[in-house]
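Scrolling down, you'll hit the structures one after another.
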Structure I
Amino acid sequence: MNQQEMISACLEHTLYTWAATGKVDPMPVERAEGIWLHGPEGQKWLDFNSQLMSVNIGHSHPKVVEAMKKAAEGLIYAFPGTATKARAKLSMRLAELTPGDLNTFFFTLGGAEANENALKLAKQYTGRQKVISRYRSYHGATNACMQLTGDPRRLANEPGMPGVVRVMDPWPYEYSFGQSEEEITANNLRYLEEVIQYEGPHTIAAMFIEPVTGTNGILPPPQGYLVGLRELLTKYDILLVADEVMAGWGRTGKLFACEHGPIVPDILTMAKGLTSSYVPLGAVAVSDPIANHFRENVFWGGLTYNSHAFAMEVALATVDVLVGEGLVENAARMGEVMRAEMDRLKAKHPCFREGRQIGLFGMIDLQDAKGNRIAKYNETPPVMGKLGQFFRDNGLFTFIRWGSFMCNPPLCINEAELKQAFEIVDRGLDMVDEHIAG
């Protein structure tokens, strides 16, 4: 099958996510190694987004590939009511690594399933039905998670599960650069407490957050926010659920993003980097009080692929690489390089509005000649499509979102490779500068 036959078959017989299939121009990928994607006709792209912010250890790591081969010769699947070595070993390993008393796990096949089951756990544990989430959030595309999600992908899927109370994020889409982070935190938490009082705290089971907002801006929280939020929810006996599907497993320069608080949530969800997306796997980590509750009370939730033996062996190998090869620490070090590159580009390019990063979790926003955002909320101007095509034509893969683009390479990237990526970005921004100058 040549490249065009492959593309044509995919377009004719499959649906693509968040897209009208007739308007999709899929990237032809034949293999991937390290930080590189390779096409069937000799193309090569630096993966500047770790695919879906998920291939944290890099592509085709030989230790994990070898572990997969070995796992395929052993127990591949056993129904959820069994005990297996893979289930025992991975749960013990995670208990060593997750913060605080998050020592018990429910395994799924991905992040959305993890959040769906976190929702069930929170409601069944508390006996309450309402859940708070934030507008600039993404928690998954399944039914309940689509309603927890605040971003515009939710709109076409409404109405859905009732009982979701959405609130403003600490960082508004349009915000004053003059406010201190402490002021932003205080104002948001004061507002949130008022919402809780209006809704009735005795009706609210949990609040779901991304400790660092992902696709909706790569937004590290303002100073003091996570600690203040933890204290506020504890005051009203509301559970805190940290969605670490994207920000977890080293992406921010710490193993889990909530550690930047530092805070310990009541429930933590994970996926993506848990297996570096080599196979599907997600997990819900729950605190000891919640785990003890369900030792005496039935958890009304289940999945055919809960605690999938093969996937859990892959997770064990992935975690060993991530931790053992110092990739979390590398993310912190390379984050400093990314910060310096963003600062360099801001000083050079009139179109550069703001660059945000924490570890190797980054995004760049663009602006017009008057200093306004180059795109309104939920709109993508033609120049951003041209920028995305420039990146692709020049060997860089990443995602464009409205007036911004992602900077989330695999955590194994080195300084020279990171600067190579930003050299392509630099040339792309030259084009945007010319556009806004008219």
Structure II
Amino acid sequence: MKIFVVDDEREMVDLVALGLKKRGFSVVPFNTGHEALAALTEHDVDVVVTDLNMKGMTGLELCQKIVADRPDLPVVVLTAFGSFETAVGAIRAGAYDFVTKPVEIEALAISIRRAGEHRQLRGEVKRLREVVANTRGRGDLIGASPAMQQVYQLIDQVSATDATVLITGESGTGKEVVATEIHKRSRRKDAPFVAINCAAVPEALLESELFGHAKGAFTDAKQSRQGLFQQASSGSLFLDEIGEMSLALQPKLLRAIQERKVRPVGAESEITVDVRLIAATNRDLEDMVEDKRFREDLYYRINVIHIPLPPLRARGGGDVLLLAQHMLRHYATVFDKKVVGLSPAAAERLMGYEWPGNVRELGNCLERAVALAHFEEIQVEDLPDKIRNQQTRRSTSLSGNELPELLTLEEVERRHVLRVLEACHGNRTDAAKILGLDRKTLYRKLLRWGVSDE
């Protein structure tokens, strides 16, 4: 990480530079703000550290110019003890953090590391915002992880056929979204897509809902009614939570699939139907078959093509941010609010959460956040309590600055690099860009830490 250190006291610059170099930083010292500003056009720098009280251009003026010209470049200011109001002024001017003099090099190093991570995360959020803006051809399916790439491949393959599809996955993973996408990409796209949640309809009514009924079939049947199989004629019928269907109704569904005929409740004759069936469940149907709670013959009839959906926690932080940015744009339109992105701190909270409710829970979170937002970026304060108050391993220094778990700088760097590499699904080129390293440097670090190519 390359650092500019600016102070008009040469001894102070040399002292800070030496301490930071010992901790692995590449340091370029300057004695005036004008020199540092001029050098910014020639150097790719990660963080600027500047004293506030300098002759000529003050640290506050330097900070303001950097924020105006390079808003992505974080500035850490050094201020004498007792100059709190001046330090607050620098923060308001856009400085990332301030450290009091006399300078504790370890505390400064930690502040610089956090500033660098903040910059990288902000850059990643911006990149993902652009990716979402340019995403086309997948409808409401958002994600770039290897797990989702496999899902896209299966959708492409199955959409060209009329094969029956079984979509499995935890609640909230987007099973109906996948079913809709299959229909939209199939030859039946201009015909109806009809969906029903088998768990939401009472057992006594589900047969009538699926197959229809004749007039007088039961007390309230004052006229004949088409079932969903007929309503979905030439299109697709989506049976969500098919594992909740009663054993008594399962053989009738099996016959409808095999014979392509349905008999409305109370009717004397069957009706031929042309429907592409897509089913979904969050249950383990194989276990249900073994326990005699689901018919084996029906299971094999609906499980011609199986599409398993990964839980959100298995898709990586990149997919979480992609989905969040997509949802943010949607709810900003719904609520007519000028909310354009996530703050780096909010993005970090979203990536660190386990999401037991999967994509549905993330959607609920973003809807709430946009509704409560006061700024153009979602802040940590806009997030639900359980996400906002995730336990973080932090302690507080004697100076009052919040510090992370006490680790060696080498270990902090190793953990951060591996975390970024994981978020990039092992793509070292992408990881190097996010980390601000050239690829050779990243490879050398990984080799030193014993990380294999796999």
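Taken together, the values in this text are just the output of simple stated rules run on the coordinates, not laboratory data. Values in this document were obtained by computation on a predicted structure and should not be read as measured data. Cβ atoms are built from the backbone, for glycine too; each structure is taken alone.
If relative contact order in percent (Cα under 8 Å, 6 or more apart) computes to 13, which of I, II did it come from? The structure behind it is II. Here log10 I(q)/I(0) by the Debye sum over Cα atoms at q = 0.09, 0.10, 0.13 Å⁻¹ has been calculated and equals -0.72, -0.82, -1.16, so which of I, II was it run on? Answer for the origin of the read-out: II. Here distance in nm of label points 7 Å out along Cα→Cβ at positions 156 and 204 was calculated and came to 5.0; which of the structures I, II was it taken from? Computed on structure II. By the measure percent of Cα pairs over 26 Å apart, for residues 180-355 alone, tell me the structure among I, II with the highest figure. Structure II gives the largest value of percent of Cα pairs over 26 Å apart, for residues 180-355 alone among I, II.
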